[in-house]
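Below you'll find the structures, each written out as structure tokens.
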Structure 1
Amino acid sequence: MDWSFMTEYAPLFAESARITVMIGGIGTLLALVTGLICAWIMYFRIPLLRQIAAVYTELSRNTPLIVQLFFLYFGLPKAGVVLSSELCGIIGLTFLGGSYMAESFYAALKTVSVSQIESAESLGLSRYQTMRYTVIPQAARAAVPPLCANVIFLLKETSVFSAVSLADLMFTAKDLIGMYYNTTEILIMLAAFYLLILLPVSVLFSLLERRMNRGRI
């Protein structure tokens with residue numbers, strides 16, 4: 001094990017991790033917003049928009065992220081639209097993640113039975129009050145586990161960003177392996193930095209789920 005090599009290139013991995021977290025974080029947040037909007041559209045069965053949301057989720061979930069990135073990075077320039085690798089990563093992650101988030105949020109909303117909604121309305125609660133005090137609190141608890149899985153999944157999917165020349169962790173690892181062939185050391189650092197990114201997310205969501213199950217949130 002070449003510890004001097006790992007010490008020398010650890011700062012480069014740290015910078016790549018910063019880029020990975022930044023692009024992955026922005027893409028994941030936008031995916032959350034997109035998924036929430038689509039879930040509400042499907043839940044309330046809004047005409048036309050519901051069909052658009054359904055087509056979007058099917059198209060997004062059934063095409064790999066790398067294909068979407070290739071379309072954005074290599075395909076759009078043919079039509080005169082040139083995007084940076086960072087912007088391609090954000091858009092691709094948002095497009096892919098939005099569909100998974102939408103399905104998770106929609107499934108969580110559907111866990112609230114119709115009888116509870118009807119009971120709330122029979123007590124004189126408005127539609128807004130019913131959603132706020134009956135539907136959303138229960139749906140939020142049901143949404144946390146799949147939400148955690150989706151966030152971790154999207155952060156791991158950032159590993160394909162190297163295909164569009166984005167200097168993320170995987171790009172740095174492949175570049176260093178090609179130059180120095182210190183495969184073991186590089187892969188250990190790659191795995192370590194992904195763990196540093198993903199473990200806190202997993203722990204945070206676990207704590208959030210426990211607090212919600214105890215009724216503290």
Structure 2
Amino acid sequence: MYLFFRKLLSIFFHIKYNITVMNEGNIPAMKGGYIIACNHQSYADPPMVAAVIRGKFSFMAKEELFKNPFFAWLIRRCGAFPVARGAGDDAPIQTSIEAVRKNRILVIFPEGTRSKDGVIGRMKSGVVLIASQAGAPVLPVCIRYKGKSDVVVNIGEMIPAEDVHIDENDRRSMRNAAKRIGDSMLSLQKEIYDAAGDPLPLPAKKQADGDEK
């Protein structure tokens with residue numbers, strides 16, 4: 001059932017979008033057991049990743065998306081599990097770790113929310129907690145949507161598990177690991193924009209300040 005829905009979504013996204021993949025050679029040969037850390041701009045991001053990279057996926061989705069019974073049934077079949085924002089429990093972390101240990105590909109959006117201006121925000125600690133506890137490597141990915149149908153997906157080099165292993169009692173260790181992932185994503189984004197000859201996106205406030213000058 002999972003493979004059927006994944007294939008269906010992949011076909012649909014390749015019809016709907018003109019997808020360009022940069023650094024396709026960085027896509028791992030392994031079919032699971034690792035984490036994808038991707039920037040987040042659209043609800044289309046999870047299936048967009050799945051349209052480019054093969055494997056069995058799991059990903060967090062806010063619990064509001066599970067209120068519609070049919071949609072909840074559909075996204076569960078595609079690997080989603082609900083997360084209550086601000087709930088303060090570690091159930092999503094444990095579910096994520098179990099998914100990686102079951103040889104699935106866990107897709108995480110480390111910024112924690114969608115970016116409205118395309119700027120990649122600060123990395124949250126969840127991604128390094130999961131990677132460290134699961135002993136999993138992290139594959140950085142960056143997506144750019146241009147216009148209504150053009151999409152670029154840039155695949156980074158896998159970050160080894162030992163490079164994101166942390167001491168959970170040491171905040172500096174956690175920040176350094178999160179920064180390693182964030183810097184990789186920023187580098188991928190810059191490569192996308194440089195290839196197109198476009199300037200990197202600015203935060204909405206800086207854009208407004210620039211327009212006033």
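General observations
- Structures 1, 2, by mean count of other Cβ atoms within 10 Å over residues 76-83: label with the highest value: 2
- For helix-only ellipticity at 222 nm (-39500 (n - 2.57) for each DSSP H run of 4 or more, over all residues; to 500) computed as -25500, the structure of 1, 2 it came from: 1
- Computed 23 for percent of Cα pairs over 29 Å apart - originating structure among 1, 2: 2
- Top of 1, 2 by FRET efficiency 1/(1 + (r/R0)^6) of positions 52 and 92 (r between Cβ atoms, R0 = 30 Å, to 0.05), largest first: 1
- Distance in nm of label points 7 Å out along Cα→Cβ at positions 28 and 188 derived as 2.7 - corresponding label from 1, 2: 1
- Each of the structures 1, 2 was assessed by distance in nm of label points 7 Å out along Cα→Cβ at positions 4 and 180; the largest value belongs to 2.
- Computed 25 for relative contact order in percent (Cα under 8 Å, 6 or more apart) - originating structure among 1, 2: 2
- Which entry (1, 2) yields the derived value 1.5 for distance in nm of label points 7 Å out along Cα→Cβ at positions 60 and 108: 1
Bear in mind that the values in this text are calculations on the coordinates, not laboratory data. Keep in mind it's a predicted model, so treat the numbers as computed, not measured. Cβ atoms are built from the backbone, for glycine too; each structure is taken alone.
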